Structure P
Amino acid sequence: MSLVGGIVGLVFVFIGLFVAIPHVGAFGVLWTLIAVVITVTSLYNAFSDRGVATEIIEVSDDSPGESNDPEARLRRLDDLKAKSLITPAECEHRRAQILNEL
C-alpha cells in the first residue's frame with residue numbers, strides 16, 4: 001500500500017508542479033508541498049526496514065497472573081507469534097532467554 005501511495009503521491013506532485021502552481025499560485029505551492037510530504041512518507045514506508053508507522057511490542061514476563069513456569073511462558077510466546085503480535089525473530093530471541101534461565 002505504501003508503494004501505491006508513493007506512486008499516487010508522485011502523480012499529485014506533478015499535478016501540483018505543472019497545473020496547480022501555474023494556475024492558482026499560492027494554493028498550488030501548498031498542494032505541491034503536501035503532495036511531496038505524502039510521497040516521501042509513503043516511499044520511506046515502502047522501502048525501509050522499519051518504516052514510519054512501526055510499533056514495537058514488548059512481551060513482559062512480569063505481568064500479574066503470569067506463571068513463572070517455563071513451559072507456560074513458551075506456550076504464551078508461541079501464542080503471541082501465532083497471532084502475529086511478535087515477529088519470528090523476537091520469538092526466537094525470547095525463547096532463547098527463557099531456555100537460558102533453566
Structure Q
Amino acid sequence: MDCGHGVKRQHMATKFHEKNNHAQCKICNGPAGGGRQKEYREEMNKRYGPGTWEEIDLLSRTVCKLGAFEISTMMFYFKEEIKKLKATKTLKEADCL
C-alpha cells in the first residue's frame with residue numbers, strides 16, 4: 001500500500017491533510033494508475049461530504065511554510081494515529097481509493 005494524495009503532494013498546505021491522504025495500492029498510485037484522480041475525487045466527496053474535493057483543492061493553493069515545530073508536532077500526532085490504527089484495523093486491497 002502507498003499513501004495516495006488527492007491533490008498532489010507538492011502542495012504543502014494539503015500534503016499532510018488527513019482528508020487528502022488515503023491508502024492506495026501501488027498500481028493505482030503509480031505511473032500506470034496516475035492516482036486515479038477521478039475516482040479519488042468521487043470517493044473524497046462520498047466520505048466527507050459534497051464539496052470536500054473543492055475545499056481541499058482551494059486549500060492547496062494557499063501558501064504554507066512548515067517549521068521544525070510544526071513538523072515535529074505532526075510526526076508525534078501521526079505516530080500516535082498509526083499506533084491506534086494498528087491496534088484496531090487491518091488494511092486490505094479493498095480499502096484502496
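Quick one: P(r) over Cα pairs in 5 Å bins from 0, in percent came out at 2, 13, 20, 23, 21, 16, 5, 0 when computed from one of P, Q, so which one is it? Only one of P, Q returns 2, 13, 20, 23, 21, 16, 5, 0 for P(r) over Cα pairs in 5 Å bins from 0, in percent, namely Q.
Which structure, out of P, Q, was helix-only ellipticity at 222 nm (-39500 (n - 2.57) for each DSSP H run of 4 or more, over all residues; to 500) calculated from, if the result is -15000? Attributed to the structure labelled Q. Between structures P, Q, the greatest calculated value of relative contact order in percent (Cα under 8 Å, 6 or more apart) is seen in Q. Source structure of the calculated read-out (distance in nm of label points 7 Å out along Cα→Cβ at positions 43 and 75, 5.0) within P, Q: P.
Structures P, Q were shown, and FRET efficiency 1/(1 + (r/R0)^6) of positions 11 and 83 (r between Cβ atoms, R0 = 35 Å, to 0.05) at 0.80 was computed from Q.
Read-outs throughout are calculated quantities, based only on the coordinates presented, and are distinct from any laboratory measurement. Every value quoted in this text rests on a predicted model; they were computed, and no experiment measured them. Cβ atoms are built from the backbone, for glycine too; each structure is taken alone.
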